[in-house]
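As structure tokens, here come the structures.
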Structure 1
Amino acid sequence: MGEVRRWLTSVEVDHTLRLEPVLRSVFFWLMTPEELAVHLEKEAAFYHQLAEKYRELAAAKDRGEYGDSPQTNSIRIAAEAGIRLHQALGDWATWAESHKPNEPEN
């Protein structure tokens with residue numbers, strides 16, 4: 001536990017974030033409109049489903065199913081991050097469906 005505390009309090013946070021779905025979006029222009037539509041639909045569904053799983057976990061914690069310890073309260077905080085991150089990625093994929101790179105911007 002001492003090493004984890006040291007890591008939490010003394011080691012600089014590495015904010016590197018590599019999201020392959022976002023990296024791939026740079027090359028969406030190489031996909032046909034049909035391929036892109038299928039891809040984005042799958043991405044949106046994947047992330048929205050994952051956000052829902054985190055919501056279910058959070059709701060169970062909020063109902064008291066995991067108790068009220070510092071550990072489970074921290075897990076609830078992490079679950080909220082999972083909800084928000086995956087919901088945002090799903091929403092981004094849905095948004096991207098109406099902003100295809102091979103179509104003029106409105």
Structure 2
Amino acid sequence: MNEFEEKQFEHRLTQALQRLDAPPDFADRVMVRVESAPRRKVFVMSPRTSTWVSGAIAAMLAIGIFTGERVHQRHERERAEQQFETATRITDQALAHAREQLQRAGVPLE
């Protein structure tokens with residue numbers, strides 16, 4: 001974008017973001033629509049129900065956290081087992097190679 005296009009863009013953006021006053025009857029029109037809108041029932045919980053719902057939510061969060069921790073532990077255990085198996089396989093290969101080298105060198109192995 002060259003300098004002229006940039007200034008033109010900034011000018012259009014400034015014009016588009018200028019404050020516009022609402023029409024004089026705007027508030028009255030909004031209030032008429034609000035008053036004519038159908039009333040909706042609001043669900044209000046009693047303190048006893050609210051306590052029960054809060055307890056249920058807390059229990060679900062605790063179960064979720066516990067389950068998540070268990071899944072994480074299982075994942076870590078599986079990862080550690082996989083690393084151990086890999087290390088064991090590498091060690092076995094290294095030992096086999098060392099034994100082979102010793103036998104070639106004429107070192108007696110028991």
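We did not get these values from a lab; they are worked out from the coordinates using the rules stated. This one's a predicted model, so the numbers in the text were calculated from it and none came from an experiment. Cβ atoms are built from the backbone, for glycine too; each structure is taken alone.
Brief remarks follow.
- Value 2.05, calculated as Cα Rg over 2.2 N^0.38 Å, for residues 33-72 alone, assigned to which of 1, 2: 2
- Computed over structures 1, 2, Rg/Rh (Cα atoms, Kirkwood Rh) reaches its largest value in 2.
- When FRET efficiency 1/(1 + (r/R0)^6) of positions 57 and 89 (r between Cβ atoms, R0 = 41 Å, to 0.05) is computed for each of 1, 2, the one that comes out at 0.30 is 2.
- Top of 1, 2 by distance in nm of label points 7 Å out along Cα→Cβ at positions 1 and 17, largest first: 1
- Entry that produces -23500 once helix-only ellipticity at 222 nm (-39500 (n - 2.57) for each DSSP H run of 4 or more, over all residues; to 500) is calculated, selected from 1, 2: 1
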